[in-house]
1. If you work out Kirkwood radius over Cα pairs in Å for P, Q, which one comes out largest?
2. Out of P, Q, which structure matches 1.4 when distance in nm of label points 7 Å out along Cα→Cβ at positions 90 and 122 is calculated?
3. Give the label, chosen from P, Q, of the structure having the highest value of volume of the Cα convex hull per residue in Å³, for residues 66-193 alone.
4. helix-only ellipticity at 222 nm (-39500 (n - 2.57) for each DSSP H run of 4 or more, over all residues; to 500) computed as -17500: which structure among P, Q?
Structure P
Amino acid sequence: MEGTVMAFWNDKSFECANHEIYACRAALEIIEQLKTMETLWKTRGGYPKLHVHVGINSGEMFCGCMGSLSRVSYTVIGDNVNVASRLQHVAEHISWHIVIGSHTYHVVRPHFVCLFVDFIKLKGKKRPILVYALKCFSKEASELDRKLEKDLDASKHYLAKGEYYHVRQVCEKFIEIDEKCPIPRYLLNRVSVAKAETEERVLSIWIISSRSDSLSSSSIASQLEVIK
């Protein structure tokens, strides 16, 4: 994993209860320390901005000394490790520092503010996974943080049922209040794409069922372009 640092908790050599909470706390402390360093770098000048994105996932994995006779390292491998790596790329995609998977979320939700992001289909997975953005400790959350968490959690159910209008309402409301938060903007774009894809599928079905069976695929495509 070039350019990436991997850390793991609760292996047999150092078992750790509540390891999900420790992982999230460590990630938040990393970002906080990064902000302090960036302030210092600005005063010195000449330092590029450092972008850090963290993906956290929990679950079973293989852990131990692995490699070959010439090189052995103590590491972890497995599906849950791969998911954590992909969550890190999701964090980069949505312009957020820390993204966590659903297994981690269900453990840490009483202790942290976690914002629903999306149902994301990962390569090699049959079903989409729930993805959340880790924002802050619950004890440090503002009223706005808690309301955003609650409303985005409601938008999760709207999104699952295809009720895109309600998702749009939630997102547009929060963009007016806090235009810097990227998640409502991401969800707005998400529902716009999903709505367009749904309409296109319905339109395709209507054209095929209401025309002659002899329509070719090219003529169906041209019909779609005209009606759009």
Structure Q
Amino acid sequence: MNKRLLIADDHPLYREAVRGQVERLIPGATIDEAASLEEALAFHGRYDLIVVDFQMPGMTIDAGVPRLVAAFPGCPVAMMSGVARPREVRAALKAGARGFLPKTLPAAALAAALEILFAGGTYVPLETVLDEESGDEIASDTPVRAVPSWMESLSPRDRRILVAIGRGLTNKEIARELELAEVTIKVNLQQIFRKIGARTRSEAAVIAVRAGLLGD
């Protein structure tokens, strides 16, 4: 089944940037766009992810996020912002958001964050996991994962292979699922192991799980 995404931001250029990453990550995904909270709430149906700018018209963290969570039950909501202050990240998670995406994220990091969210994980940027002023960890009932530094070095194919390793698939099964030659999977795995610092298939599977690539 194709993924369905709702992007709500009053800046068309950023909506286009997120759309581009999703289309590269998941070809054939259905993407709807809104420029305000009310426009977003006017959509209906099942979504796999909703990405929302918390400063767009009508949007607030404490009121807007709960409305979206209630309107689209079971769908993860991720907040976007030009900056990611720890107090705002905490507020978003407390209100029910599953992620916080700074608009300064490089393209590769944004793709990795989206993949974590689509897989059912929770993403916040690494620099906000600890509050710079108090040193307190961000409090949330949901496990929070920051994208590891090696994630940006992985291509979309690398990440799909790593997820498959985490699921326990064999090279033959991965090749069949991705419609690639088995020898191609073997070569890719060697490259992936070097990038993530894994020595064995089991280590790679553990790393994939800890990074949140398989969801919770």
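Derivation of every value follows stated rules applied to the coordinates shown; laboratory data play no part. Just so we're clear, the structure is a prediction, and the values are computed from it rather than from any experiment. Cβ atoms are built from the backbone, for glycine too; each structure is taken alone.
1. Values: P: 20.5; Q: 17.9.
Structure P comes out on top.
2. Values: P: 0.8; Q: 1.4.
For distance in nm of label points 7 Å out along Cα→Cβ at positions 90 and 122, the value 1.4 is produced by structure Q.
3. Details: P: 134; Q: 125.
Ranking P, Q on volume of the Cα convex hull per residue in Å³, for residues 66-193 alone, first place is P.
4. On the way: P: -17500; Q: -13500.
The correct label is P.
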